[in-house]
Structures are given as C-alpha cells and as structure tokens.
1. Given that distance in nm of label points 7 Å out along Cα→Cβ at positions 89 and 137, derived from a single structure, equals 1.1, which label among 1, 2 identifies that structure?
2. Taking mean count of other Cβ atoms within 10 Å over residues 49-56 as the quantity of interest, name the structure among 1, 2 where it is greatest.
3. Match the computed value -27500 of helix-only ellipticity at 222 nm (-39500 (n - 2.57) for each DSSP H run of 4 or more, over all residues; to 500) to one of the structures 1, 2, and report its label.
4. FRET efficiency 1/(1 + (r/R0)^6) of positions 97 and 129 (r between Cβ atoms, R0 = 25 Å, to 0.05) computed as 1.00: which structure among 1, 2?
Structure 1
C-alpha cells in the first residue's frame, strides 16, 4: 500500500470560530441545503457525531459518485481541528483503501481564517492515483469551503 499526501490552504474573511462551527460542526445540515447538486444527504449510521461516528454521505445529481462512508477520527472544537476518513464507497474508485483528511482552521492576521487541509490517499497494493484525480477532489473541497463562505457573507447573522 502506498500513501500519497496532498496539502492545501484556503483563506476566508470569516473568523475561524464561525467557519469551524459551520464547515465542520453543521456541515451535515447546511451543505445539502446550499449545495444539493454536490451532496444530497448526510446520515449518521453509527455514533453521536464524535470520534468513531460513521456517516453515509449521498452525493447529488451533479456528482460522478453515488455515496461514501465517512468516519470521524478526531474532533477538537477548542483548537478547530477535525480529522476524518473515507472508508467505503465508489469515490475510492476500487484503487484506494481509504482517504484520510486533517483540517485545521486558524486565525489569519486580517481577522479571517486560513483552512489548512492535508489529504492522504491510501492506495491498494501498487495502484496509482493521478494528479488529475487528486486535483478533482481538491477542487470540490475548495468549492464547498467557498460555498460556505458565500453563504455566511450573504447571511451575516447566521451562526452567531
């Protein structure tokens, strides 16, 4: 099994407390409302939302994939960090054991936030994943982050 790591950073004018609350803690409720073409639904199938929770994410009509199972590995509300793994589903494309993500939202000097995301693609055997496949996932994640940002900018009293 090989591991391919990809890191990215996205900046936002939204403060980290609010961005973490929305992008991590209320993701399951908000994303299907503001991006139904990307994610149709998120259902907890085991757990209470904390570490060990398993969620079934069903993608919307605009996605090339049907669904994935997502496992919460760690959540730290005080330090705005969240780790989770995709452990099952067609997004693993038959060549990945799992994809693990670590998200940290930090304060930026201008009062906004910086979202740091590290993704680790765990391949099966000597299977290869292309830069284009990784870029596709990165672009979707950035798009969701920016959609949350746009929602919060348009609804400044939400999540206060």
Structure 2
C-alpha cells in the first residue's frame, strides 16, 4: 500500500477543516437559538442533524487528509466511513422531509434531497476512488466538500432565518 502524494492538498485540507469547524459552530448556535422552532417542525430536527453530520464529515475527512504518509487505502476507507455516516443522517432527513405535508413544494423538496444526498455522495465516491489509489479521487472529495459547504450554508440560513417566517 502506498501513500498518495498529498503535498499539494495540505493547504486545502487545513483551510477546509478550519472552515468546517467555524460553520459547525455557527450551525450549532443557530440550532440552540431557534431550538423551540426547530423541534416544532416535523422535518427540521433531522435536517439540523444532517447538516451537523455533513459538516462533521468534512471536518474529520479534512483532518485525516493531513495525516502524514497515510496509505491510500486507509484514507479512502476513512473518507468512506465518514461520508457514509453523514449520508445516513441525510437520508433520514430526506425521508422525514417527504413524509410531511408542511413546508416547501415538491420541487423544492426534490432539489433539497438531490443537493444533500449528491454532495455527500461525491465524498463517498471520491473515497472509493482514493481507496483504490486514484489521486483523482481527491478532486471528487474536494468537489463534495465544496458542495456540502453550499448545502450547509443554505441549511444554516433556513435554521436561522427562514424558520422564523
């Protein structure tokens, strides 16, 4: 088993881990400030949990990318494990969102589901590629991280602002 050439990924992993930690804090504050409203919504607690889980997957995924001389297989398996856990939360959130008749339109729910599952799915696919020794898998993981950031920021907006409308 050989390690991937991670030299060019160091700055990305450091910046990503820091941004994920900051965003996780923001989301947790948003949840605590609006906890009563979140709990009152049938799908919102699961959405909040899925958002925290996906950001946590970025945080620990980026941290593992910083482990020196780690074999590609081990890094890939870690990325798979973290993204699979986050995907479980996301699938539960999507299931609950579609089970409720309140809130957004069907098209909006489908868009939310595709973005949430798709962004985490990119990290999962990239993790599989990395496990098989493909450095291109790191690009897929990075794309997934960026997509998760976008989805998490949108979810943070919902949990902070839209919930109060």
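Laboratory data are not the source of any read-out in this text; all were calculated from the coordinates shown. Just so you know, these numbers come straight off a predicted model, no measurement behind them. Cβ atoms are built from the backbone, for glycine too; each structure is taken alone.
1. Values: 1: 1.1; 2: 2.3.
Of the structures listed, the value fits 1.
2. Details: 1: 14.5; 2: 24.1.
Going through 1, 2 one by one, mean count of other Cβ atoms within 10 Å over residues 49-56 is largest in 2.
3. Working: 1: -7000; 2: -27500.
The correct label is 2.
4. On the way: 1: 1.00; 2: 0.25.
Attributed to the structure labelled 1.
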